[in-house]
Structure P
Amino acid sequence: MKKFDGRWLTLDIIKAVGIILIVIEHIVVWWFIDLDYGTDNPFFNKNFFFVFLNSIIVFTALVPAAAGASLRFYLMPVLDDNKRTAVKSIYHKRIIVRAFILASLGYLLNYLAFGVEDVFAWDVLQFLALCFVVAVVIIRWGSILMLAVIGALNLILAPYLREILGNYQSRYWMIMLFGNQSGDHFWPFFPWFSIFVFGFLIGNYYLYFRSKNKLLHMHALFFLVGMFFLGLAVLNNKVFVDIDQTNFWGPNIFQPSTLTIIGGFGLALLVITLVNAGFSGIKKFRKYGIISSFSKGVLWIFIFHTIVGYNLLLLLKNSVLYSLYALFFVIVFMLIFCYLIGIVCVWLKENGVKVNF
């Protein structure tokens, strides 16, 4: 079997579809949500958003999982026991430096998109930076098994720790770890680190089964475990997230139940199995095609889409009275804009400029 070059086509598809759905999701939500975290807009349709969000949430939540898998692929050289400790240390230090840069980009993004009052809002880039650091520390002085155990504990203990420490929810460390009730901070470490670890383990199992040339066995395992996890959520009626019109980005979405996330794991495993089996005959995607451009430019697409998209919608909402034609125009415009960003990222990478983390 051909030596693994660090790119898993299934992961590229998940990244590309995930970021496309995130762009569409953000634009639609920003269009209808007037306040920072809720709305009194008479045009807001709760039933529409229930279907809309629950239809795309698995792919959008898989983007942090994709980051975990990417970390596993990046660490391939240092997880080989034959590598010297000094070499491992260099890799780990690189990740910590990149995590610091990623968090800094997150705060800069807050300022450019939402203004000075939201500079220190906790969001996905800061969350991923924290995940990278914690995961590297665990692997450096522990093992992948320890990372898996801590990821499971992160998911299981999240609601209990949140309740125990509820009196401290105004503290920034509490916001980072558990979120808050107001809906103006996102992606708390508990329980979402479990999704990052989930992605890391997916990448780890993919490398294992690929090295044994037994991807069919991986498909069978992922399918059975996925059905089991999803079944647990279905039997307990925990598959879907509810929508709170007055606190849209609040705990209903960012502090879901443990079984809801387990159900998400199950559905994600089924998606990964179907995508990996369905595209097994494809060796690579077109250099400047949609999948390559959106997957390789995912970070910068997210950053520039948020800055440009949010400010563009503010401008239009002040001059166009919730016209669906205007909303459709913005979606199309932003998808083309993001595609061009992805093309630039691919071109830069082809010319030796590193654009990803």
Structure Q
Amino acid sequence: MATTSLRILPVLLVVVVCTARAQELRFAALDADLVTVARQIRSRSVDEHHELHTLQILRTVRGGPATAPSTIAVIDFTDLRLRLRPTPLESRLYCLHDATKTANELGLAADQGPFFVLSQRAGSNPIIGTDLDVDPTLRFCKLLTRAEGGEQPGEVAQGLVETAMSMHAATRLEATRLLVERPLTAARVAELQWGEMLARTSAETEDVEYKLAMFELCATRRMPGLIEAMLVSLDKTRTPQFARAVGRLSLALRGDDAAQPILARLSAHVEPDLRATLLLALGATRTSQARDALLRMKQANAADPAIDAALKEHSGTSADEASGSRSAPKQDAPHPGDGAGK
């Protein structure tokens, strides 16, 4: 059986991970100069382009001035419409970057500060519950802080696994992706826990994004039975995103032989919707084995739209063009960075 080298696996996993970027709290919290729980108590206009929001500090999670203030000021750029900004009276987590330079340029008095701008990373400004000691978002941020502070990797790994297996949707997704991104930490996860995580994600039916992230994590371990579990999951999770991810992960795990288990699944009698999903996953492997099989299917059934979609997924061209020549696969568009300057 042909396989890819271990060096290829992280690259392909990055491609899969980047298809969904709904949560980036882990990056925002570690990049920020100040992470705090606060509520907006007042705001005022500075000029036609800026507003100044005063936040009351409820708890500092990490960073900030040596002498912790009771209030801080957040500069908001009103010309930018699709932007995270403070919300009146709500207790929220704020990941903030120092904005002293911007405050000086605007002529703001020093006694109105210290001044910050709000991180614009997705998922970085969630509402926080009334009990700060048990709030899952704060517990995750504290775990991040301990990890960066040099806490024992085994303890960090244990905390991340517990978070990844929890019921809190946002933080379990963040923890799972962090384990994918930090293989040295993931290497400290106990063998038994890997089996528990695979069983958990195989049983997940509601949160597709979390399910996919857990499969990606298990793929870094090359767990036996993973591809079979992913293919079974296609019975209930039939979104194009998930089908493409199954194809790409199969490629990461099996290389040029990635199409074989999908073709074996297709050889059984499956209903039309599942067949279309399996064909899309087959095309997403972008292997020569998949292309040859799809072209044979095309010859036998020229008017099948599911085959056309799979060929297009494979080559990035129309089915007719794919029959003549193989095109280079399209690359994912780059994602913008945080965008919040200091």
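The numbers here are math on the coordinates, done by the rules we state, and not lab data. Predicted model only: the values in this text are computed from it and were never measured. Cβ atoms are built from the backbone, for glycine too; each structure is taken alone.
In terms of distance in nm of label points 7 Å out along Cα→Cβ at positions 60 and 140, which of structures P, Q is highest? List each step's numbers first, then the result.
Details: P: 3.4; Q: 2.4.
Evaluating distance in nm of label points 7 Å out along Cα→Cβ at positions 60 and 140 on every structure, the highest lands on P.
Matching task: 164 is the computed value of volume of the Cα convex hull per residue in Å³. Pick the structure from P, Q.
Details: P: 145; Q: 164.
Matching structure: Q.
For FRET efficiency 1/(1 + (r/R0)^6) of positions 116 and 292 (r between Cβ atoms, R0 = 30 Å, to 0.05), the calculated result is 0.25, so let me know which of P, Q that is. Don't skip to the answer; put the middle values down first.
On the way: P: 0.25; Q: 0.00.
That value comes from structure P.
To test your reading of the models, identify which of P, Q gives 16 for relative contact order in percent (Cα under 8 Å, 6 or more apart) when calculated.
Answer by label: Q.
If helix-only ellipticity at 222 nm (-39500 (n - 2.57) for each DSSP H run of 4 or more, over all residues; to 500) is computed to be -24000, which of P, Q is the source?
Working through the options, I get structure P.
Name the one structure among P, Q that semi-axes √(5λ) of the Cα gyration tensor in Å, for residues 28-107 alone of 42, 16, 6 was derived from.
P
In terms of FRET efficiency 1/(1 + (r/R0)^6) of positions 236 and 308 (r between Cβ atoms, R0 = 25 Å, to 0.05), which of structures P, Q is highest?
Values: P: 0.05; Q: 0.50.
When FRET efficiency 1/(1 + (r/R0)^6) of positions 236 and 308 (r between Cβ atoms, R0 = 25 Å, to 0.05) is calculated for P, Q, structure Q comes out on top.
Quick check: 25.4 is what I get for mean count of other Cβ atoms within 10 Å over residues 172-179, calculated from one of P, Q. Which structure matches? Present the calculation step by step, with values, prior to reporting the outcome.
Numbers: P: 18.8; Q: 25.4.
Attributed to the structure labelled Q.
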